[in-house]
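Take a look at these structures.
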Structure P
Amino acid sequence: MNLRWLPNALTIARMVMALPLLWLLLHQQYAAAFWLVLVAGLSDALDGLLAKRFDWRSALGGLLDPIADKLLLAVCFIGLWHGQQLPLWLLLLVFGRDLVIVAGAFIYWRWVGPFKPAPSFISKMTTLMQIVMVTGLLAHQAIAALPINLLLGLMLATALLTTASGMDYVIRYGLRTWRALRSRE
């Protein structure tokens, strides 16, 4: 029996989890949302482990995995903001960064051509910090109150990394676009 499909199935299952997660967050069912986020995180780790360990990587998985991560994070940010657990400015900063990245990728594609995106170290750290912050906010509501200074620190670190990552993308891909366009002259 060929199990090469398993990592992609786990990724798709993670994407499906977004809808009940949103419902739970909008209804302030933080304990259930916390556990669902943990299950999603474990499935993410498992699909990555299986894909790498058994070389079950695929182009579809490479495309769907970051989409699943972004979808779940977006749902968490929206749900936590709706429940007044997250300030609007942070929600707008995170979504604004992603919008700038997508717009920049579209402009690059239109002006220069296709490219293979490569997340930078700071981008990976930003995603990790966003996950830690969301998990911390959910744990604060679901399990035990965490110190408010810790939660504020997580929000501040998320804001700083999100800003730095957005600037990194703009500078890196802006220079790449400028060089590609100059080489055509």
Structure Q
Amino acid sequence: MRLTGPGMSLSASGTFGKTITFSIWKGQPYGRLRVIPINRNTLAQKAVRSVLGTLAKACRAVLTLANDTAVTPTGSQFFIDAVAIAPAGQSWISYLQKVSNSEFAGNVTSYGVLDATHKGYWDDSAEGIGMASYIDKSGVTHTAGEQLYHLAKFAVGYLGYSSFATTIDEAVALETDAFAVYVNTTAA
């Protein structure tokens, strides 16, 4: 409903009588019925929150020196590359979460079957840049190495990162360390 002089005033915002909410949209005052969103904790919602939370936690390791909407972003090369491929109007993190959502379970499985030596490489490299384990909404622990592994899958698949001699799963310590530098160190 579009309003002129809502609530007998020049402008109104907020909820009136727990039934009507007044606000402004594109410069025009309007009123609508008050709606209280439902926040059910279904298994499906927990699963989505777990994926998004884990990926967001991993993204905290990406070194950014400026707001990701800057014309010329400064930060790690991962950050610069991710900002460059994010669609207009979308942050690089939301783009990473969007494209990685469907790949998340497969990446968790792939990381889970790595031998202890290779997991150790990923964990050591991740911890070297300050990453830590994360317990998601479902109570599952995602190690720092697994989070860095998710970033590597995104970098290879979408950013054109090609510094692994064979595959991500067979990466040695020098390669995982080099990837950690790509994620968390600036060239300047």
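Observations on the model:
- For the structures shown (P, Q), distance in nm of label points 7 Å out along Cα→Cβ at positions 102 and 142 is largest in P.
- Read-out P(r) over Cα pairs in 10 Å bins from 0, in percent, computed value 9, 31, 33, 20, 6, 1, 0, structure in P, Q: P
- Structure from which -28500 was derived, helix-only ellipticity at 222 nm (-39500 (n - 2.57) for each DSSP H run of 4 or more, over all residues; to 500), options P, Q: P
- With relative contact order in percent (Cα under 8 Å, 6 or more apart) derived as 27, matching label from P, Q: P
- With distance in nm of label points 7 Å out along Cα→Cβ at positions 62 and 94 computed over the structures P, Q, the top value is the one for P, the highest of the group.
None of the figures in this text is laboratory data; all of them are computed from the coordinates on show. Quick caveat: nothing in here was measured; it's all calculated off a predicted structure. Cβ atoms are built from the backbone, for glycine too; each structure is taken alone.
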